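Listed next: structures, encoded as structure tokens.
FYI, it's all coordinate maths here, none of it is from the lab. Here the structure is a predicted model, which means the values were calculated and not measured. Cβ atoms are built from the backbone, for glycine too; each structure is taken alone.
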Structure 1
Amino acid sequence: MSNVIRPCRGVFAPSRLAVILGVVIACAVASDQVRAQAAPPVASSAAPFVSDRLSVEVVGHGPDVILIPGFGCSREVWRATADRLKATHRVHLVQLAGFAGEPWSHGDVPFLQPVVDELDRYIRREGLNRPAVIGHSMGALVGLRLAQAHPDAVGRLMSVDSLPFFSALFGPQVTAETARPFADQAASGILNTPQDAFRNGQTQTAAGYSRDPATQADIVAWSMAGDRHAMAAAIKDVMTTDARPGLAAMTTPVTALYAADADGGAPAAVADAMWMREYATLPGATLIRVDGSRHFIMADQPARFAELVDAFLAK
């Protein structure tokens, strides 16, 4: 996987690549080393929602907000946000199957589209009226694909440090097809890395994801609790899913937050250029840079993140 990273030197530091990708880059490196206007809440269905792709915890009362975690992460990444919002909103904390100890009953099968379909089913089954959706990293890609495939299901979307095509980080010439060999290599690294090396890789690179030591420890713990087959399936989809062709036709309002950090993260000018280029065809997109933050903006700049979430929900 190191041969994938090297061409990006001078554009994004290796730590930044790891940041955006989430947990997987560390796995692959270790492998190389060892070989709507929100509506008032409505009553939920009598029977609980059951899915083999995700589970949902609901807290609070008020307009609906769905929170989707990123690659390999637990819904706990949103706990502080949910605790703050639950006094005024009904918050739906999603946990994706196969991540952070959530059971996975599938093999190496497509990951993203079934999650999109199940989220749409959840929204319709629970009678949610165009809820706000906030997604981090891969969770934001899920939200973007949900809004593209089911525009009537999403009132507005906040994307937290996520691009519509992850592999664009490797250069503007990269396509989903040319990224496929590297996606397969990343998946193989996840599946074949020995446990000790896997943990060492996570520990060594977690600082690239967040400036917060507690969050760094959580990232390692969540990745160690994940199902390797789920993670491999997810990374193949993340690296080869290009949502950019659908941006121009979107009508869902999108706010995209992105991180910049002069001390070990993405330089502001580089981050600005990347996000402006990749979201250029999305009508009315609101792009907001959050300085002094790495990939986990909600942990690195909690006060600023809370302010931006409140503004997003107030629109």
Structure 2
Amino acid sequence: MDHRSGQMSAAQYLYPPLEPFDQRMLDMDNGHRIYVEQSGRPDGLPVMVVHGGPGGGCSPAMRRFFDPDVYRIILFDQRGCGRSRPHASVEANTTWHLVADMEAIRHALGLDRMVLFGGSWGATLALIYAITHPEAVAHMVLRGVFTMTEAELDWFYAGGAGRFFPELWARFSDAIPEAERGDLIGAYHRRLFSGNVMEEMRFARLWANWENALASIASNPVGGEGPSDYARAFARLENHYFVNKGFLEGDEWILKNRHRIEGVGADIVQGRYDMVCPPVSAYRLADGWENARLRMVPLAGHALSEPGISAELVALMDALAQR
């Protein structure tokens, strides 16, 4: 089954496409303007979708995981990506700026509490927001958990995942001189921020292709080429966050502060064969968290578009609406 047929299979579990009833740009600090949209039911149960990356941006498909007759669906593009401006900018762009943006969006939309729905880096940011604003979170639905630890970064950028995809790893790592391969995140950082746009584009595509090729067990392992502008924003923002360890105070910050959200309910959906964010992170996050439920999807990788992942997420949101 190729990647496209996998997405078609996932689409059958989703609600039909829908258009936003509200789209706006919110002015934040340092010249950042954040794109925010709402769809579904204006007086419905608010759910904020937190996209991945960092730098991934939202897509119309993200509206389709929720019953539009029940949910008030809020999507936003994080600083520097998607329709937010300035594009690909890392100035005044840290985890704590994004947490403040989410809080500003909540106040701008007049929300008391909301459900957070996030995967990969979106799960990271949702967890950090919840730890700092637990009173504002009614529930969390997390997918493909990433907790921004050094071990997770080493897995993906220091050769762990490369043991399963040696030919793709060679393409990613061999683009860097051998003397610099001990720190590929740092080596790519120098090239993604070199000031030479052609060089930045080239290394952005290499960075994005390495991740995209491993995202789904249904994908073509050759790894497709994405648009250069998207790749540049995605790679620069993701690398900026990773080289700065997520701007967190110490390793395993999320796990060390999980006690602050013990009272918040969470459903965690994890692909058993997730090569980007291996299941051990989801397991460690859920272990001992009384209000968290972990669901391992047997034949699934990392991507939101995995059929098993999509089916599980829609079922969870439908069940949450009933509760």
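Work out which structure the value 56, 44, 38 belongs to, where Cα extents along the principal axes in Å was derived from one of 1, 2. Don't skip to the end; give the middle numbers.
Numbers: 1: 53, 41, 37; 2: 56, 44, 38.
So the calculation was done on 2.
From which structure (1, 2) was FRET efficiency 1/(1 + (r/R0)^6) of positions 197 and 293 (r between Cβ atoms, R0 = 30 Å, to 0.05) calculated, if the value obtained is 0.05?
Among 1, 2, the structure yielding 0.05 for FRET efficiency 1/(1 + (r/R0)^6) of positions 197 and 293 (r between Cβ atoms, R0 = 30 Å, to 0.05) is 2.
Given a value of 21.9 for mean count of other Cβ atoms within 10 Å over residues 53-60, calculated from one of 1, 2, which structure does it belong to?
The structure behind it is 2.
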